[in-house]
1. Determine which structure produced the value 16 for relative contact order in percent (Cα under 8 Å, 6 or more apart), calculated from the coordinates; the candidates are 1, 2, 3.
2. Taking distance in nm of label points 7 Å out along Cα→Cβ at positions 290 and 402 for each of 1, 2, 3, which is largest?
3. For distance in nm of label points 7 Å out along Cα→Cβ at positions 66 and 354, which of the structures 1, 2, 3 scores highest?
Structure 1
Amino acid sequence: MTPSDPTDSSPAANAVAAAQAEVVQLCSELIQFESVNTGDPATIGDGEARAARYLQDKLEEVGYETTYLEATPGRGNVICRLTGADPDRGALLLHGHVDVVPADAAEWTVHPFSGAIQDGYVWGRGAVDMKGMVAMTVALARQYRAHGFVPPRDLVFSFMSDEEAGGAFGAHWLVDHHPELFAGVTEAISEVGGFSISLGDDRRAYLVAAAEKGVAWATLKATGTAGHGSMINHDNAVSRVAAAVTRLGTHRFPITHTVTVDTLLSRITELTGLEFPEDDLEGSVDKIGPVARIVNATLRNTANPTMLRAGYKANVIPSTAEATVDCRVLPGSQDTFRQEVTDIVGDGIEIDWVWQPPLEYPFEGNLVDAMTAAVTAEDPQGTAIPYMLSGGTDNKAFDKLGVAGYGFSPMRLPADLDFTALFHGVDERIPVDALAFGVRVLDRLIRTC
C-alpha cells in the first residue's frame, strides 16, 4: 500500500494525510509574518526572526530538538534533524528561506501579507518564493515526528534568513560558522523546481533545477575631475560610467550550450516534437510558453544595469560615479567572464565583484530517479526533466560543503497560470491543490531516496 491509498494505516500514510490537512494553514500563517528583506540592514526589522521562531515552535511542538541562530539580531535561522533508519547513509537536506522581497499593497488585489485563502489559492508575498515550499516541508517534518515515521536516511531541515540578498546572514553564514549542523549531508532539495508546465494533450513536464547560473554583481566606478556644471569638462566621471554601462548593458553575449539546457530542450523535443534549430533557438524556445523567459536567460551570459549613483547637486560635476550591473554567468564561463566584462567596459573603469559561482549537477542517480518516480506516481501524465535556473538559491552555500543541491518544490499547476511571473510579482499566490500535491510528492521522494 502507498500513502495515497485511503485504506493504508501505516505511520507514513497517516503522516502524509495529516500533513496535507495542515499545509494550507501553515502557508497562510507564515505569509502573515512580514519578513521583508530590503537588502539594507538599516531598514530590515525582526520579521525573519519572528517567522523562524514560528517554525521553531511548530517543530518543537511535536518533539524536535531545534537549533536557533542569528548571524546578527533579527536574522533568524532554525535547523533540526530527523534520524533515519540508516544514519550511515548520506543525509538529505530540505531547506528554505523565510525572507521575502518587498511588496506595495496598493498594487495588489489582496493585502500582500494577509495570507488570504480564496478562489482556490493562498495569496501573499512569499507564497511561491518560498513559503509554500517551507509549509510543505514543515508539515511533513511535523507529521513524521508526530506519527513515529522513520525515514530511510537522516533528514536535515533548515529554514533561513537573507536568501533574497545573497544569504550572508543565512545559509552562507551557517555554512561558514556552523558546518557541523549539516554533518553527513550529501544532497539537498529546495526552491524553484518541480513545478509543472503544460505541453498540450494533458501532458506536463515538471522542471527540476539541476543547475543555476552564477551571480556576479559588478560595481563599475569611474573617477574624474570635479567642477562647476556650467563649464566644459572633458574628464566627467558621470559620462564615463554611463558610457561603460551602455556598452555592457547593450552587449549581447553569444549563445553557449550547457549540458542541462541541451538536455531540457532534447527532452521537450521527445515529448512534443518541437524542434530547436540553432539559427532560431530563442524564437523556438518562446513556443514553450511563459517559462521561456527563464530558459532563454540560460542560453547566454547576461548583464543588466540596475543601479546608478552619482552627484549631489545639479550644478556640481562630481568626481566619482558608480553603477551596479547584475550579471548572471553560465557554468563553464566563470573563468573568462570577468575579463570579458573588463574588455567591454573599457579603460578607466574600476570593477568590484560580488561573486557566487554557477552550479550544475548530473540529472541522474538515486535522488533524481526518486524525484522522477514520485512525480509520475502522483501525475501519470507528468515527466520530470532538468532545467537551469537563471537566478540563484541557497544551494550555492551548501555546494561549499560538497552538497549537490536540486530545485524541487513539486507543484502541479493550472495550465493557464503564468507561474514564473509570480516570483517577486504582484498578486503572488499558490494553488491550494498544488500544496497538497507537493506534500504527496515530497513524501514519496523522502520514502524512496
Structure 2
Amino acid sequence: MSAMNATAYTADLKEALTGDRDARFVWLCNFEVENQWARDYVGLPAARVSATSATVQRMEELGVLLAEPADCLLLDRPLDDGYRRYVEKTGLGAPIELVTREPAGAGGTSKAVLDSPELMDRLRQLAREGAYLMPMGNSPLEQRISQETGLRAAVPNAATYERVNSKIYSRRLAGELGLREIPGFCCETVPQLRHALDQGLSDGGPLIVKDAYGVSGKGLLVLDSRKKADRLLRMVERRAHNTGDDAIHVVVERFLPKRFDLNYQFTIDRAGGVRLDFVKEALTSGGVHLGHVMPAGLTPAQHETLTEAAEALGARLHKDGFFGIVGVDALVGADDLVHPVLEINARLNMSSYQGRVTERFLAPGGTALARHYPLRLTTPVSFDEVAEALGALAEPPSAGTGAVITSFGTVNAQSGGSVPFDGRLYTLLFAARREELAALDQRVARSLTRFGTTERKP
C-alpha cells in the first residue's frame, strides 16, 4: 500500500476481527439486512417491503471508500467509470469490483451473488488465497455465501446478529447495565402493548412505537393522542384475532425533549477488548437519518458518560457472542443529561463507511458534515456531468477544506420508472469551523440546482 492511501481505520478493523492488519476482505454492504433478521418477528401493522428499494440497494457503493485497494467489493452493477477515477484521485484507492451476473432483485446483492456461478467460483479462489467475507451484517444469505465458497467470515454468525440487533434487546441490556434509559416498555404480546400505551399516555405523551427490527424511520409510529393509540390497538387486536397469535415485537418509548441526537461507534475485538471509535452529532427528521456532524458538541463529562457506556455495552455484547463494529444511537436531553442507549446497531452503520475518508481529510481541530443532496432528475446523469456542475468542489479536499462524494450510484437508482425520479448524492464535507461548513454546504447545494436539488442548512 502506498503512503498516499495508507490509513489506519480499516487496518485497525481488520486486526480487531482477524488479528491480521493485512487481511484481504471481500466486502458485502448488504444494507437493510434487518429485513432478514425481522422475518420471524411480527411488528406494526403495515405492509412490509418485500424487496430492497433501488436507492438503498445502490448504497452498497459506500463500501468503495471503506475497502482498501487490495480488497474486493461485491456489487450488483459496476461503478460509473468517472466515479471510479474520482475515487482513485482521492488517494484512498479503489477496491477490485466483483459484479453479479444480474442486477439484484428482492434478495439484494447477497442473493444475486449466490445466483452467479462464475462469481461464486471467483470467491472460492479468493477463499483458497485466505480472504475473508466482510458483510455489513450477517444473515442466513451471507452465511450461505461463506459456506458455499469457503470464505472465512470476519464476523459472528447470523443467529448472534439477529439476537443482539433487536430494539427489545437494546432496552433490556441498557436496563440490566443500569444505563440512563428513555422511559418506556418492551412489548412481545398485544396485551403488553395495550398496557404500555395506557401507562405511557397516562404519564403524558407523546409516545413513539418502534418495530424491534425497524430501521431509518420504517416501522415507527408517533402517537400523540388517545385516538391514535386506540386506532393502533384495534388494528393489532384484529390481526391477532384473525391469525390466532397475539405476538408483537415493538418498544414503546416516551418522546423526550432533546438538544440533539448522537451516534457513537465502538469496536469489540475477538478477545473482548473495546475501543471507542468516535462520537458524532446525528441529523434526523421523523426518525429518518439525514447525516452527521463531527465532532459532537459535548462536554468532557458527557463524553465520559458515552465512554463508560461503550465499555459496559461492549463487554456484555462480547459475552453474548458478538464482536465487531457497534453503532449506538443516543441523545442529549434538553436538561443536558445523556441518554446513552436509544438503540444498538451491532453492524456497520452509515458512520462506519466514513472512517477512512474522515481519517484522511479531517484536519486537526476541524469539522465535517456527512449528508446527501436530493436530486430531481428526468434522465440518468453520469458522474462526469455531476462533477462538471460541482466545478472545483469536485476536487479532493485540500488543507482540511472541501467535499468528497461517497456514493454516486444512488443518483440514478430510481431511473427506469416514473419521470421525474428522485436521486441522492452522498457526500462528506470538511472545513475548519462549523460556520465555514455551513457555507460549503450551501455552495455544494447551489452547484447542484441544475439537477433540481434544494438547499438545506446542516
Structure 3
Amino acid sequence: QCLDGFKCKYLILLAQDKLLAHISELESVAQTFGFKLNIKQKAKISPTTGKTDFTKWIILQEIAEENVLKLMSRSVCAMSAFELWGSGSDFSLLKQSILEYPLEQKRDCFKETQSFAIRVKGIGKKMSSEIQRERIDLLEDVLPFQGKVDLVNPSGEFYLVEDYSNRVQGQPPKEPDAILFGRLLCNGQRSLIERYSLKKRKFIGNTSMDVMLSILMTNLGGINKNSVVCDPFVGTGSLLIPAAHFGGYVIGGDINYNIIHARGRSSRKGAGWRQKDETIRHTLMEYGLRSQYLDVLLCDAACHAWNTNGKELFDAIITDPPYGIREACQKVGSKKQNPVVPELEPGLTHFPEQTEYHLEDVFKDLLNFAAQSLVAGGRLVYWLPVYRADYSPKVIPTHSLLKLMYNHEQILNSHSSRRLIVMEKLTKENVTETAQAVISSSVFSGHNSFRDKYFS
C-alpha cells in the first residue's frame, strides 16, 4: 500500500486485441465496483497514419491499490498491473525517476529477507536474453536489492518495460518511445479464455461467441454478484457463462427448438446427433455454475415471453442477434394470407410456422424490450452488423430511454464489420412510457438486408 500522503501510480499493460475496447472495459468494471478512473496516456497520435491510436499501456492515477486489484479481478483486456516506480524516454531519465520515488515506499523490497526477480518486456519488439541482461545491469546502481535472485517464486517481481509500438514503415524504432519500471501487483483474467475455451466445451453451435468477447461483453454490461442477466437470443448460452462466473443469475430464450431441447445434429464436426446433456443447464453444471442458472425458454423475440407489466426485471441484457449469415432471422408467423390455427389433441405438440424477421424489426424489438425490462442504470450490450460503406452513427438504433455508452468496431472482412453497442437505461422522468425505438437509416430494411450485401 502507498504511504500516507503519497499518491502511487499504477501501470496497466493491455492485451494486443484488435477490438479496441480496453478503456471501455476498465471504465465499466470501475463503475461496477463504484469508483472512477483517472487515466494518463490514454491515447496517442500514430506517426504513420496521423490517427488517434490506443497505446499498449496506460497509467492510473489517484486510485487505491485495492481498486487496482478489483479491476484486474475482472478485466480480460488488461494483461498485468504494476506499481509504477519510474518512467522516462531514455535510461538516464528512467533512473532519475526511480531515485525520486520515495525510498520509504521501496525499502521493504530491498530487505535481505526478500527474494526478487527482474524481467524485461519489449512491446512491439523481441528482446534477446543478452539484451535483457544488459538492461538489468544498467539499473544496478538505483536498485539496491539485498535479497537473493529467485526466478521461480520470488517475494517481489519487477518488470522493465520498453515500448517500441510506434512502428515506421512496419519496422520498430531503434530507440523506445518510453521505458517504464514497476513492481508486479497481479495479472488480469486472460486465463479464463483457456478455462472456458470453446474447443473443450461439449455444447456449441454455429454462432457460439468467442470466449474473450463473451467476457468483455459481461464486463461492459456491468454484471456483478446477484445481477439478473438475460439473453433473448441465447443459442448455446456462450454469453451466459461468464455472466454466471462473475455471480450473475442467468436466463435466456431462443426460437430454435432443437437448440433448447438438445435435438438435431451437433455443430461439432463428426459429433453426430446431439446428446441429452448438450444443453445450457448441463454446460453450467460442468463449470460448477449450476446455482446461477434460472432457466431458458423456447420463445419468440418478436413477442417475448417476459411480460413485465411495467416491472423492471433485468440488471443487464447481453445478446448477439442473428444477422442472417449463419443463423436465419425468423419469428413465429405464417407466410399464408389466411393462416389456420390448428386445434391440438391432448398430448400432441405443435411446431408453429416461422416467417421472415427483418433486421430493422429485430433491433427495434430488442431496444424496446430493453427499455421495458431493464432496471434504471442497467445495460444493453449487443452486436450490430454493418456494411462498412453504409456505416455512419445514424445507423445505430436509438431509444429515448437508452443512452449510448460505447460503440466499438470489429472488422469481419474488407467490406463488413459488426459494432459492439453498449447502452444504459435512463430513468423514466420526462420520457413517455409509449416511447419506441427508432432507426433513422434504411440500411436494415427488408429481409436479409445485411446478408445480401455480405455475400454480394
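1. Derived from the structure labelled 2.
2. Biggest value here belongs to 1.
3. Structure 3 gives the largest value of distance in nm of label points 7 Å out along Cα→Cβ at positions 66 and 354 among 1, 2, 3.
Every read-out reported here was derived from the displayed coordinates using simple, explicitly stated rules and does not represent laboratory data. Computed from a prediction, not measured in an experiment: that's the story for all the values here. Cβ atoms are built from the backbone, for glycine too; each structure is taken alone.
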